[in-house]
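As structure tokens, here come the structures.
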Structure P
Amino acid sequence: MKQILEFIPLLVFFTVYKLVGIREAAIALIIATIIQLVVLKLKYGKIEKQQLIMGSAVVFFGALSAYFNELEFLKWKVTIVYALFALTLIISQVIFKKPLIQQLLGKEIQLPDTVWNKLNLGWAGFFLFCMILNIIISQYFSDDLWVDFKTFGIIGLSLVATVATGTYIYRYLPQTDKKQE
């Protein structure tokens, strides 16, 4: 349910952009994001830090895009967010010696440290890849193609990365967990 709720503002943005234009789409994105955060707070009792950061970024960069009637600000939001995700994952592993992926999922899944390290670096690489791909598409292709990529391409890439992660960690799960599935 949470994942569907998080996808709704993006679909609202996509639809309004295709039907009307950037200013209206940016405003619709801001409104949908604020509604999304309110619904998350009411339904789950809290808003996670990542959701609050993403929501704040959407409001800030969306407001700039609406005010200047320019998609560039939202394009940069995507680039900055992916860079921050990658940097956070790398710093957690290199400086703090505790992969963030392990901190997020370690309570549910027990894996060897080397696997957590590879997963953490793999996701950091994924976010760097998405950042670079976003820069290329946003700078060298049309705005319409970028909106399509942001709405559906990134979702598809994320799904592939998630399936690859699941496939990779499956062999490391204890046998008792595999039998329960």
Structure Q
Amino acid sequence: MTKIVVVDNHGQFTHLERRALRDLGVETELIDNDTPPEAVDTDGVVLSGGPDMDRIGRSAEYLEADLPVLGICLGMQLIAEELGGRVGGGEYGGYADVTVDIVDDDDPLTGSLYPETRVWASHADEVKELPDGFERTGKSDVCDIEAMSDTDRNLYGVQWHPEVAHTEEGDEIFENFLDICESR
């Protein structure tokens, strides 16, 4: 059975990320973000959202663990910043319903979504510049980089929250991530 850990970066929806994976029949564990990667036996990692980069603990260490990683909101920003991208304040701030245009229909994480999909996202901070090796896979009128992928390293990020009911195809994001983890 596939096992996924959700690294808790103190976000308000972290428990919903674990629940979404559990509902797909996956063994899932919620772990503190001070847990080192070598202490975890897993097939993939979800870096949860959270309030700010000052509270990410050892989350960045999972980027070097040779595991598929899905960053959600702050988790995506952490991936970008740690690997040489740039994160900055968003123009539109807090949570809102956003239409995301999927710009790469071959992407293993987002490619199966509708060309336009409704999501629930916070844009207080957002990825402004991609790190080397990443492609933009989603954009919106609110944010130029709503989703990103580095398929060579199995690193993925979405600015939105696939775990909440307001996101139309959230379960599909988790299903696609599981496929990525199982196909390694």
Structure R
Amino acid sequence: MEIYIIRHTTPNIEKGICYGQTDLNLASTFPEEFKTVKQQIPEGIYHIKSSPLKRCALLANYLGTHVFFDERLKELDFGDWEMKAWHNISEKTLNPWMKNFVNVRVPNGESYVDLASRVNTFFEDVIKSHDEEDLIIVTHAGPIRAFLSSVLNVPLEKSFNIKIQYGDVFHLRKEEDALTLISEIEV
């Protein structure tokens, strides 16, 4: 079974805004970015799973007609910080999170460990599945980093060394009950 994990293309939002689970449209560059994504995926019939957030759902629906949405693929819930400029978030609440973003929850949101737990549960279900149809997964940088850190045995606190751009595609192969990363990644 071949698996392609794709980060959504560029969202329509200005830089410097915290937007985790906010439902955003895609930037006007989507048609060009979609072509680049599509070129990295071999022709075939794919089962498609996606985060339900619009920036992933739009891309997933361009890749196929039968998309299954899974809440576990959503980006980090930034709670009270959603749609605030990073520089406008109070240092009193931001600093503890910045020092330990893996374990500290965002006010009324979640921690990176929370995200990693739900994402890894999703991938455990993929591994246990007896479905051998090739799979496309459309999600966000946070879930991709959390999952790849598990595959690569990289501690979560170092997972931001895994560079993930908008529209990046990561190829994995499921053989028996294991996933192998085919794409080369610098850590």
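What follows draws every value from the coordinates through simple rules; no lab data is involved. Everything numeric in this text was worked out from a predicted model, so none of it was measured. Cβ atoms are built from the backbone, for glycine too; each structure is taken alone.
Worth pointing out:
- Between structures P, Q, R, the greatest calculated value of distance in nm of label points 7 Å out along Cα→Cβ at positions 6 and 158 is seen in R.
- Identity of the structure behind 2.8 (criterion: distance in nm of label points 7 Å out along Cα→Cβ at positions 22 and 46, calculated), options P, Q, R: R
- Which of P, Q, R yields -5000 [helix-only ellipticity at 222 nm (-39500 (n - 2.57) for each DSSP H run of 4 or more, over all residues; to 500), calculated]: Q
- Label whose coordinates, when Kirkwood radius over Cα pairs in Å is calculated, return 15.7 (choices P, Q, R): Q
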